[in-house]
Structure 1
């Protein structure tokens, strides 16, 4: 049997297969609230046959957004808008749904990528003064962020906790904390962004302290049947920055706190990064972390082919694979992977007649309500 289509346990949560849809920002919300675009986008991915859908980086506060059009869970209105989408998916798909809770830190107050992605100055419409571990800008020409003081740190933790509580009330199956791609929790981890001289800076132990406190606060705010895990950048791809050895230490500390999994990406904290792109370029990082922890590890990054994903799992480099751009390009990627690997996949009954004759046993026809 294909490893890719075997169940996976993330703490108390069982996934029907090991294909995970990675969180992908859509920059299409209004005041943090999901729109009809999210209904179309997430609804289509909900019918993909993947084991789990992780909703895009979802801001825990207004100032925690990357752009003014980021999705959020910082108000009850935001929760109500997202509930409409989640309810629709749940009515037609057995896919597990998680959310990635995030704070942009110094990368906040930015334009959407298709508008150039540059920083919006605080005095311009749509802009605000970003916050960070230290008053060090992401780009040399940007306005420096405000360094978080004790009250600011307490607010960030409270915002993460409140967003997690809203996620629980929404009935979501899991929570991923975003500690990658140069956003706030990653900024605390990386010596390139964290220049603090208090308990939350300095050596590796100090730089890990605040992200670990945020994890603890979120984990304490949700019931035990909802797993909490973390997405990390395994390296900054910059000399003197956050590196794989530090990531392994962080992953071990998270495991000790009850983290359900480690989702392994890389980069994002510095425009000086030099990334050597190639198929599966981040998989070796996942493999190194998997060798050091006993919780599941999720690999991501230019994993585009079914045979490639299967090899990652069969070779023991990771326990699951996450897809981003590949599943945007082919929203039925899990169907096609199952056909190639001789497996079965869940599909809505309205689509059963679409399977090619040579794959007549491709779709599972059991009621998803019985899973």
Structure 2
């Protein structure tokens, strides 16, 4: 079966994990600290806090904003659902803004109309969809004009560039979140991180991921070496040293991984360019795409073949496709908001047509040709 995404693990990764397994500390040890240091350096940031998954990273990032309950947060409907339900988990309200149809990122032009209408909007969570950066310069202007907090959900875009800058995330956003799930740019099995230049956020994040436990030399001296205090309860969202060791090794290969993903994307482009009823991904001149996904839009209505049938026919050939994503407002937990789906014309068109083709480091060009030929048979 050819899947849309898959991890790549080599001997060096295994050796690094084995080394961590033989160390004195399997959690809260030197490998965690080293992975955080390496990530911060790679993304031109001052601070990094690793956690056990990308959802935990988003949850803690929103919690650190310390927004008044009932405040509203702008987000895209085309994202994984955890990008939205973590807003509710922090006693805030999600406000959807439609996407634009060039990069499939949130439509920045539509954000300001929402801000003008609703003074309760205090923050934005912005996804760099598929690995293509948002219009961050325009977002920065809105951030300053309306005094907003901004989180960059960068889980698709580790290693992407905006204006030739790997560190664009912390340049334009208050915090940047990452995921290290096996289908992402690099993997730690499960894992995530929050990257920031704000020292206060860093301190709070570090506490919250570890039950909120405070330890220091003064406490130990006065009350005993065992003593600790909890001022605000937190969570056990820690990443292990075993996972961090894998992350350290994987991060060294990130540029190689991205080069291969771009090669695959360019190959798809060359072979599918003149095919009817299919729209290929756009890459703007000021961006370097990380191609976590290779999203195409297929006009199934004109093709006179249902999307369900298209997926089934390719699955019979051993090609497992995916759709990213079901608009979050369609989920049952969103029914209470009584959202008018007509307000999201682009998201609706996108969902009806979007298909994620396989793209990952271990995919060879013989298999890619097999995928392309089977797609051509169905579309031609």
- Item | semi-axes √(5λ) of the Cα gyration tensor in Å from the coordinates reads 33, 23, 19; which among 1, 2 | 1
- One of 1, 2 was used to calculate helix-only ellipticity at 222 nm (-39500 (n - 2.57) for each DSSP H run of 4 or more, over all residues; to 500), yielding -12000; that structure is 2
- Query: Comparing FRET efficiency 1/(1 + (r/R0)^6) of positions 290 and 354 (r between Cβ atoms, R0 = 25 Å, to 0.05) across 1, 2, which is largest?
  - Reply: 2
- Task: Rank structures 1, 2 by distance in nm of label points 7 Å out along Cα→Cβ at positions 10 and 66 and report only the one at the top, that is, the highest.
- Result: 2
- Message: If relative contact order in percent (Cα under 8 Å, 6 or more apart) is calculated from each of 1, 2, which structure is the one that comes out at 17?
- Response: 1
- Of the structures labelled 1, 2, which one yields 0.60 when FRET efficiency 1/(1 + (r/R0)^6) of positions 210 and 314 (r between Cβ atoms, R0 = 41 Å, to 0.05) is computed from its coordinates? 1
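Values in this text are rule-based calculations from the coordinates and carry no lab data. Because the structure is a prediction, the values reported are computed rather than measured. Cβ atoms are built from the backbone, for glycine too; each structure is taken alone.
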